[in-house]
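Bear in mind these aren't lab numbers, they're just calculated from the coordinates by the rules spelled out. In this text the structure is predicted, and so the values were computed from the model without any measurement. Cβ atoms are built from the backbone, for glycine too; each structure is taken alone.
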Structure 1
Amino acid sequence: MNQHDQSANPPSLFRNRFLQTILLSSVLLQIGIWVRNFAILLYVAERTNNDPYAISLISVAEFAPIFVFSFIGGTFADRWRPKLTMIWCDSLSAVSVFAVLLSIHFGSWESVYLVAFISAILSQFSQPSSMRLFKFHVPEEQLQQGMALFQSLMAIFMVLGPMLGTFVYSTFGLEISIAVMGVAFLLSALVLIRLPEDHMEAGTVAAKGQFRKDFTEGFRYVWQSQVLRMLGLAFVLAGLAVGAAQALNLFIVTERLGRNKEFLQYMLMVNGAAMLIGGGLVAAFAKKVPPQLLLAMGMLAGAVCTTIVGFSTSIPLTLTIQFLNGLMFPCIHIGISTMILRWSNSSIVGRVNGVLNPMFVGMMVVSMSFAGALKSALPLSTIYSGAGLLFLLGALMMLPIMKHKAPDQAQATQ
């Protein structure tokens, strides 16, 4: 019997054993990921003398698996036992990290790309399994608060992660940094043992030959739901907007504000600190706001703030807008995650996540790829206004579904 079967007044989220365990696991994973990201970035930059092609390959290694494996990982996550899937993924990530570490030690420095590539593949199986467990072990009325806690955790590491990664690499070098990641993933796997045991229905043993049917069912499920279709369109628009704005942030600092590139870290820290506060605020009033409204508010704020940043030449104004944007950004993440969980049957959460997630990441990478060409052809203010318009269109996508309630069947299969 899971948490949904309990009384109308469930216990505090912080006393939920599942949430305690998954948050501790996430802390360990974030430590490993941020140390990895900065160690690889700084090492490749040093090794290749800031070669843009070599540095861009890091992003390819991190994002390419999402396109290929997100659909597949989501399908298998719905068929396998989620707790075991997560433990195996973290364990295999740790093993692969130590294998690559040996390769680096004996002279093959290019192996650093494999560290990001392999863990990105495994995360496409682990992340949808985590979403499924969320559906099983967090009461419906606390889903949005739970997602707000996760958003706050991500925000903490957006502030501390770059400093932690840079410190570990500059103090101990590449090999120790990679080893830290391996140990963090191994500890995460051990922590996940504490998760409640999988329900029989949480792991589905499907008949042979059913994979293609299960795979296509995810796409069909999203297409047949007006809410999930609109969410998919919002994903596409948000991905295009975020990619263009992120790729050109450095030029906002150097051209619009007239500062050197190091100033970018302060903009990011202001944004991250605001996201932390915003996540806490959303957690406080999450029960009272429908996730569609939450997502629309976040995208509307993104539209206004992105446009202003593109025109601003004032450092205080830009930092203030970055803070306000960070304050509202958790509304987007929390709104999206809550909608996926509420409008998806627990037997198909992994596949819905696998269909929608690549839409955002894919469009983000596409707009990042074209950002350089856009910068050559158009002024920054025009590009950022265009990104703001995309956010606005994403917010408008929520209007037709604003009053929709989550279907009863999405809360079934307890």
Structure 2
Amino acid sequence: MAEHPAYPVGLRLSGRRVVVLGGGQVAQRRLPALIAAGADIVLVSPEATPSVEAMADTGEITWQRRPYAEGDLAEAWYALIATSDPRANAQASAEAERHRVWCVRSDDADQATAWTPATGHSEGVTVAVLTTDARGRDPRHTAAIRDAVVEGLRDGTLVAPHHRTRTAGVALVGGGPGDPDLITVRGRRLLAEADVVIADRLGPRDLLAELPPHVEVIDAAKIPYGRYMAQEAINNALVEHARQGKAVVRLKGGDPFVFGRGMEEVQALAEAGIPCTVVPGISSSISVPGAAGIPVTHRGVAHEFTVVSGHVAPDDERSLVDWPSLARLTGTLVILMGVDKIGKIAETLVAHGKSPETPVALVQEGTTAAQRRVDATLATVAETVRAEDVKPPAVIVVGAVVGVGPHPTA
């Protein structure tokens, strides 16, 4: 038997009896996949790890608290033998052979009738890797191959084209704060599968260079007719391309629903009957301060943080922000899109009780190679912005947390 490679096959174990002998670390690692497969699992073991015991307590498995006994494998479809008793393992293995039950042995793979592959999952695909040469099995090498394939599928560097017709739809993908490594795994995979990408200027632009030549990239910042009509044009482009049966990705900076007009696009797609998937992104409101060494909360310093838009000044009738209330809070204030209004914002906060000496940090182009941090106070921030020529995009952090980390550098 050892001279021939194992024959790979996927077992459909839903509702079928599976017997696991031994409740130690091997069982703890293997049981979740068996549970996910819907198997009717019987664990036979006098002891079990706390995690395995919890599976029994919640009814995911049936636990018989005793050693293996002849006949335990009767009516089983599959068996995992993983006790610490070599003699019991050998007896159970012999019983499995007599009853023609496929059997995995953790202590002696050569005496087993089945091997467990190194497995991984990515969006409906299961990757299972087996070593074909029984004499040269290397579990670490097998696992490394599995990891490489799964990671490639997840991050989009390994792309297999779909040959069946896909359902038209749009993926609203939060690209994160700018660093291409900070997009989510799912977002990167959907981007790799796209036919059309409608991208914001604040999205992770470096990822666009990785797209295949056939992918149409639409720069949302260049859609005409001004801001209001630009959003309408974006909505129309999403609907139009999706109706053509294309896989459309709307690549946005940060998170689609944090000052990103994501819900406007979802509503437009819903009205057009276009299915939409929303993929959350890492918001710049937290990640950019973190990249600059600023925690938005810190024990004994700030127990809350508030994120507001500063795209309109506090005295603008369009503003929906309660600036007087924010001035009374003791936590951290994070302001997005507020560089050109920071002078008026600072004046308003001070006028309603915030100390002029409250620390302020401005982090420009956060998480990118061009990132820089400029520190000030509410009293000096307006002049500092002018003197240091701080430009959008920049995240502004107001509060004592600005001084928590190491001394900032430009």
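For this structure, a couple of remarks:
- A value of 26 for relative contact order in percent (Cα under 8 Å, 6 or more apart), calculated from one of 1, 2, originates in structure 1.
- Of the structures 1, 2, the one that 0.20 was derived from, the read-out being FRET efficiency 1/(1 + (r/R0)^6) of positions 65 and 305 (r between Cβ atoms, R0 = 25 Å, to 0.05): 1
- In this comparison of 1, 2, the computed figure 0.97 for Cα Rg over 2.2 N^0.38 Å is attributed to 1.
- For 1.3 (distance in nm of label points 7 Å out along Cα→Cβ at positions 257 and 329, calculated) the corresponding structure among 1, 2: 1
- If helix-only ellipticity at 222 nm (-39500 (n - 2.57) for each DSSP H run of 4 or more, over all residues; to 500) is computed and equals -8500, the structure in 1, 2: 2
- Structures 1, 2 were shown, and percent of Cα pairs over 16 Å apart, for residues 113-176 alone at 60 was computed from 2.
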